[in-house]
Structure P
Amino acid sequence: MSALTLDVASRIVDTALAKGQEKGFAPLTVVVLDAGGQIRVLKRSDGASLMRPEIAVGKAYGCLALGFGGRELARRAAKMPAFMGAASDLAGGKMVPVPGGVLIRSAAGELIGAVGITGDTSENDELCAVAGIQAAGLTPDTGDPA
C-alpha cells in the first residue's frame with residue numbers, strides 16, 4: 001500500500017499553489033485528504049475568500065465518498081440531482097460535485113486520497129490539482145477517462 005505521507009501531501013499542495021501563481025489564477029485554497037477523508041495538508045493563499053477551505057474539502061471529500069473524480073460527480077449531479085442532494089445531506093453537506101476534486105491513485109491504481117482546490121474556475125482548479133499529484137509521482141483521477 002502506498003502511503004500518503006505528510007511530505008507527499010505537502011508536495012502536492014505546494015506544487016498546486018505554485019502552478020496557480022505561475023498561471024496568474026485567483027488565490028487558491030488546496031487540501032489533501034487521505035483515503036479515510038482526513039485532512040493531511042490544507043493551505044489557503046493570501047487573499048482567498050472566507051469559505052474556500054470548506055469548499056476545497058467538499059470537492060475532495062465528495063470524490064472519496066462516492067469514488068469518482070469531480071468531473072464524473074458533476075455529470076452525475078446533472079443527471080441525478082435528487083440523489084446527489086441526498087448524498088450530500090447524508091455526508092453532512094460536505095460534498096461539492098464539480099471539477100477541482102481529484103482522486104489520488106498510486107502507480108498500481110490504489111486509491112490513497114484526494115485533492116480539492118478552489119479559488120479560480122473549476123477547470124483551472126483541476127489543472128493545478130493534476131499538476132500537484134503528478135509532481136508527487138502519483139496518478140490523478142479527474143473522473144474522465146485517461
Structure Q
Amino acid sequence: MAEFTPARKYMSAGALCFSQGRLLLVNPTYKALWEIPGGLVEEGESPRAACERELREELGVAVPVGRLLGVDYRTGPRYGEGLHFIFDGGEFDAARIAALRLDPAELSECRWVAVDEVAGLVAPNLARRAVRCAAARVSGATLYLEDGTPRP
C-alpha cells in the first residue's frame with residue numbers, strides 16, 4: 001500500500017472593515033495592488049488569531065474580529081494551493097478611524113471605498129471574494145468559494 005501524504009496548502013486571513021457602508025482597503029508597500037487588511041497564517045496559528053494579529057500589526061489598533069464570512073479555495077502561481085479566510089472586521093467609527101496607525105514598513109496608505117469600486121483597485125480574485133463576502137455580511141450567510149465563485 002502506498003504511503004499517504006497529506007496536502008500542504010497555505011492559508012491567509014483578512015477582514016472586511018466598514019465605515020458608513022465603505023470598505024477599508026490598504027496599500028502595501030511591496031506590491032502594486034491594494035488589499036484588505038490581513039495576511040498569511042503562521043505555523044501553529046488559527047486563521048482567526050492570524051487575522052487579529054495582522055490587523056493589530058498593520059492598523060495599529062486591536063480590532064475585534066467577528067464572524068467568518070467566507071472561505072475561498074484557489075490556486076495561484078505564487079504559493080500554489082491556498083485557503084483564504086474572510087472575517088467581519090466590523091464597523092469603524094470616527095474614533096477608531098482616528099486611532100489607525102499604519103505600519104509604514106508594510107502599508108503606505110489606506111482608503112475607504114464603496115464595495116462596487118473594489119474591482120478597480122485589487123486583484124480580480126480578491127475583488128470577487130470581497131464583494132461576495134460583503135454581501136454575505138448583510139445576508140448572514142457564510143460562503144464557500146472557489147476562486148471567488150460560490151459553490152454549493
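Here are a few things to note about the model shown:
- For mean count of other Cβ atoms within 10 Å over residues 52-59 computed as 20.0, the structure of P, Q it came from: Q
- A value of 14.9 for mean count of other Cβ atoms within 10 Å over residues 20-27, calculated from one of P, Q, originates in structure P.
- For 0.93 (Cα Rg over 2.2 N^0.38 Å, calculated) the corresponding structure among P, Q: P
- Test item: distance in nm of label points 7 Å out along Cα→Cβ at positions 36 and 60 calculated as 2.4, pick one of P, Q: Q
- Origin of the value -7000, where helix-only ellipticity at 222 nm (-39500 (n - 2.57) for each DSSP H run of 4 or more, over all residues; to 500) was derived from one of P, Q: Q
- When distance in nm of label points 7 Å out along Cα→Cβ at positions 100 and 132 is computed for each of P, Q, the one that comes out at 1.2 is P.
- Among P, Q, structure where mean count of other Cβ atoms within 10 Å over residues 44-51 as derived comes to 16.6: Q
- Entry that produces 6, 20, 18, 21, 21, 11, 2 once P(r) over Cα pairs in 5 Å bins from 0, in percent, for residues 84-123 alone is calculated, selected from P, Q: P
Here, each number is a calculation from the coordinates, and none is a lab measurement. Please read all numbers here as calculations on a predicted model, not as lab measurements. Cβ atoms are built from the backbone, for glycine too; each structure is taken alone.
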